[in-house]
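Colleague: Below you'll find the structures, each written out as structure tokens.
Any read-out appearing in this document is the output of simple, stated calculations on the displayed coordinates, not a laboratory observation. If you're wondering where the values come from, they're calculated on a predicted model, not measured in any experiment. Cβ atoms are built from the backbone, for glycine too; each structure is taken alone.
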Structure 1
Amino acid sequence: MMISVAFTGGGTGGHIYPGLAVAARLKQLLPCRIFWLGADRGLDRSIVEDAGLEFFDIPVGKLRRYFSLKNVSDVFMIASGFFKARKILKTEKPALLFSKGGFVSVPPCAAAFSLKIPVFSHESDLSPGLATRINLRFSQKIFIPYKETASFFPSFRRGALEVSGNPVRSEFSNADPKAGRAFLGLGKRERILLVLGGSQGSREINELVKACLPVMTGYYTVVHQTGAQDEVFTPKDKYRPYAYIKEEMPHVIAAAELVICRGGAGTLWECGALGKPMIIIPLRGSGTRGDQVENARIFEKSGGAVCLTEDPSGTESMAHRLEALVLKLAGDEKRRQAMAASMFGGMDASGCIARAIAEKVREYE
């Protein structure tokens, strides 16, 4: 009977795609069956099943850091998720559970721990999120993206930490700018500015694009992933809006000269893997713990990106500052090359994590 390994995580593509990268590498190292526990909403199921993995849905309650009456009902959802995850794991008998984080991962990690199934976890951000902090008590090993991340963990658990970087799908190693241009219908001389608001889109970035489009299109063809918004974005000369770019995304990023994006760890490492200079507009303010700002700052510190947030003096609008940055980088090829050379690289995170999983799983063969 083929050995099984369970994966969990979700809520955004940033919690799923890196997990799929690890799953793909694990299958190269170890003949095994891999299945995924996640929330049956949004794009989670379709992304996982399109990658050829079995998907088991569990009830999900959101983990909030603020008071809300929804916290009461969500406690019952989390408990229900725990018991359903426990039933699935008890039936499917995986040798190990790998968690890629997000609030959906907490019930499966707790359930695996209760069944004495080893749990490995990965944190993508500079500082660990609430789900990782909870899963810490269930995990034998925790992979982290930067050495600086270790300082956010209690000293008695630092022996369980391993710096791995962030997993990036193998499709990015084989990304072809020609294929990206063919998908977009653009010739080899077209300069491309790619705008990404995350898999769910970003209202702030969408509004900034509308305000800055006349300036941006003076230098670039703007390719804009808008997310599934109620508003209709109309294609026009030198402006290509897409609700969501899926399989073609590695090729489209490879074709871009410059990327404007949020500060999600997955997007930053994927663009970094292809050496793309970035203007990062991180999600910030109430309702976020500031992880995207932290991610953006560490990429800015490396020299590979510019982090754009509000002007503390209030003298310049975000739109004017974004226009100025785009104009400056569009006209400075040497700086773009220096930014590309400053990206994080050399870490085979998918392979590092997959090898550790395979080594642990072999103990049970």
Structure 2
Amino acid sequence: MPIDIKSLNYEELLAQVEAMGEKKFRGKQLYEWMHVHLARSYDEMSNIPKALKAKLEEQCSYTSLEVEDCQISAIDGTRKYLFALADGNMVESVLMHYKHGNSVCISSQVGCKMGCRFCASTLDGWLRNLTPSEMLDQIYAIQHDTGERVSNVVVMGTGEPMDNYDNIVKFIHLLSDEHGLNISQRNITVSTCGLVPRILDLAEEDLAITLALSLHASNQEKRKALMPIANTYDIHEVLDACRTYFAKTGRRVSFEYALVAGVNDGEEDARELTELIGDMNCHVNLIPVNPIKERDYVSSTHEAVLRFKMRLEKNGINVTIRREMGRDIDGACGQLRRKHLERKD
């Protein structure tokens, strides 16, 4: 198996270069080309000797994602990318422009096995995990394409990040490494549908990232109807893990709550949600659900969303409504990939 060179951290790369009979400083140069200059191939590395390039070509694979498709929103300039991986699989990423900087939402797996009822990512099942380099290169390829720096990264695209735990942790360290892009861990958010053991593991990693829990329901029964993971981990067990995460890291947990008309957006839901999380240092992100043709869920009305927000705020809960980005393109997770797969079929 060739070595996945872009997934090696700084120290690992220096050791690898020495093992190939080269001086350490070549490893420093290589790391800069990959993670600062965002070189798309060894050919672009002008100060790397030809003999070393030949060795690298022979012994190491170089992750460089190809843009298969890119949709640009006429409303807000949001860009939805479909990337081709080396094995022919496809993943999606989204670039969103905010006043505080550019934010990229990346995928962590090819497909997803979690089966959340309102999500297009899971409809075709799970194929494989992404490597740290494949996650990084979604960001690098977007920076390369736009010429603009990315300042915030959210791992909320296709896949369940906690189901790809070791690669996610390595990805975070690479992304925030001072020798590379050096994106602050405080500007990195990782989502989970609630894999309790992994949330507890993450609490011990000494990271400063934000944990976002896909909650989407105010009680166990409704959560089970929307999210199969709730059959394994009870809603109270998941929230206790989030409390532990906050206690260990001091980082406020964010709760993602997709509002589905007539399902989880009523007065009773707001009351139950307050009882569930009212004691926590947290933030609730309300998301009008993105309808997908394979499901019959309908997004809550703007009035219903505002009512829900006001009820939570009256109870002292910090709430925002997620700005709807790129609604005129295939904005929901997994939609662009599905469209591409259907065309191939």
Structure 3
Amino acid sequence: MNPSVLTPALPETVLEVSDLQVQFETIDGIAPVLDGLSYTLKSGETLAIVGESGCGKTIGALSLLRLAPSPPARITGGSIRLSGRDILTLTEDEMRGIRGNDIAMIFQEPMTALNPVLTIGHQIVEPLMLHKRLNRSAAWERAVELLRLVEIPEPERRASEYPHQLSGGMRQRAMIAMALACGPKILVADEPTTALDVTIQAQILKLMADLKHRVGTAILLITHDLAVVAQTADRVVVMYAGRVVEDASVYELFENPRHPYTRGLLASIPKLSIDDERQKLEGIPGSVPPVGGRPSGCTFAPRCTLARDECRQSVPVLETVSPTHKVACWAVIDATSKQEKEQAIV
């Protein structure tokens, strides 16, 4: 028997972001927004990128589609490889073939992302006619089919309605249908449940998970909601002030967070406790540094209880601490190195 029949194929790496540098042109000069963003995304995987507002999550997502507003944004270094092809080297015409076709995006607020003067069906038909070369009749049938796929009731009628005639949950479903229209390799979801109530939020997350398994699309989930991450992600990248501070499987991140910032985020989640009614909500002291005023060395050092001189002077590199876990923290790296030496001696 052929051994390859028994061995499942390894997931393909569909996206590789390497040392991505993005700067903003401000009144006070050039300010770094993304400083060496790196991660990979495999087919059928859900990768969550988390962090406080202003850490660079959305700019990183928009950079994948080369939609970051320029000015003020300017990509100054690094690479973004889609199935081995660096999209930063492509022309604008070539990028139009990528957007919506290979990489699609679900925006945070569908009411502002959808065109208010075009019907829902028309907005799904356009990418199908552009990328898949379908005629209008076939594209309309496919649009209705997609609305049915995302569980919008009466899809034939809803396709002829305008965005303001749909509820918030249905608008978000319509955005997902539009994003999935051309069968993209990657679906970028930027805070897809922020404006929705808890019930609709759960439905949207379940829908995205079902579609991922059914269609095989890789999902890049941009969020600050760790409960959503725990529900949906396979792997997590934690960002702080434009840099990756931790990259781990979702299980390892929640079971054994290594970076002080990640620990602070997890400690700040409200906990239901019957035993201790006086339990206080923990927080991270200080605030995120402004884009133009980030400190040298580790950007989290001014808020970190483990910070020392080395942290304030040099930027920690992202080091592997286990096969599925990387962290950028001098204290953690030193502790891991010490532990490995002690185990070697034993």
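Colleague: 1, 2, 3: which one has mean count of other Cβ atoms within 10 Å over residues 99-106, as calculated, at 17.2?
Modeller: Label of the source structure: 2.
Colleague: With distance in nm of label points 7 Å out along Cα→Cβ at positions 59 and 299 derived from the coordinates and found to be 5.2, which of 1, 2, 3 does the value describe?
Modeller: The read-out comes from structure 2.
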